[in-house]
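*Asks:* What follows are several structures.
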Structure P
Amino acid sequence: MMDDPERGSGTVLSFSLIAVISAIALLMGGLAAGFDSKHRADSAADFAALAAAETLHDPFAQSEPCDVARSVVRDAEMVSCTIKGDRVAVETRASVRFGMLGSMHLTGKAEAGPR
């Protein structure tokens, strides 16, 4: 009985294919997590800027616009709040973890007020 020289090549090919598909799946998961964090940072900045601008232009407001902006940011961290005349600019940051590869901070910026 002679040994077939190609015996076991299907196993090597299968393991290689599984490794490539797993790497692609991990990459896509990381990209999805990054997009989600960027969306959270942008949404938090938009909402905070709108709330602060509304407070800035409300003659009966009881609190400061940047305090209101800070209180409405939920899924992100507020980095800065600046009042420029009758407009409010807000910057937020959201973090995303990539497992053993570490983490990354993504920022969102928004400005609100009359033009």
Structure Q
Amino acid sequence: MVTIDTFGKLELELRRGVVVLATLSQLRKPRYGYELRQALAQQGMAIEEGTLYPLLRRLETQGILQSEWKIEDGPPRRYYSLNTDGKKLLKKLTESWQSMNEVMNGLLKEE
């Protein structure tokens, strides 16, 4: 019997696999953390702060993102964006995702 707990854990595993791709997809232009969270949530991919900010730091450490502090109409904000390697990675991950998605659509079709 599939319990709600089992479903929740498996759904979380699926979600973890797409959070990086979702985040990268929204960093084609510079965004600060809250703005990024809002953009993702508006598209149906809500991400908690405790997940997003460590992810951004990790991706920057891995050389995929660049960041800079900006002071505009308010407090200083750290803006993140894809660097050259990040753009290449996003392209490759997008192609891989689309390929896997096609395969899964075929596997999940009811005959």
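Here, each number is a calculation from the coordinates, and none is a lab measurement. Just so you know, these numbers come straight off a predicted model, no measurement behind them. Cβ atoms are built from the backbone, for glycine too; each structure is taken alone.
*Asks:* Out of P, Q, which structure matches -17500 when helix-only ellipticity at 222 nm (-39500 (n - 2.57) for each DSSP H run of 4 or more, over all residues; to 500) is calculated?
*Replies:* Comparing all candidates, it corresponds to P.
*Asks:* Let me ask another. Taking percent of Cα pairs over 21 Å apart as the criterion, which structure among P, Q has the greatest value?
*Replies:* Checked P, Q; max of percent of Cα pairs over 21 Å apart sits with P.
*Asks:* For the read-out distance in nm of label points 7 Å out along Cα→Cβ at positions 75 and 99, a value of 2.3 was computed from one structure; give its label from P, Q.
*Replies:* P
*Asks:* Out of P, Q, choose the structure whose coordinates give distance in nm of label points 7 Å out along Cα→Cβ at positions 11 and 67 equal to 3.0 when calculated.
*Replies:* Only structure Q yields this read-out.
*Asks:* I've got another one for you. Among P, Q, considering only Kirkwood radius over Cα pairs in Å, for residues 35-90 alone, which has the greatest calculated value?
*Replies:* With respect to Kirkwood radius over Cα pairs in Å, for residues 35-90 alone, the highest-scoring structure among P, Q is Q.
*Asks:* Let me ask another. Starting from the value 1.3: which structure in P, Q was distance in nm of label points 7 Å out along Cα→Cβ at positions 27 and 43 calculated from?
*Replies:* It was calculated from structure Q.
*Asks:* Turning to a different aspect of this structure: Which of P, Q yields 0.5 for distance in nm of label points 7 Å out along Cα→Cβ at positions 19 and 51, as computed?
*Replies:* Working through the options, I get structure Q.
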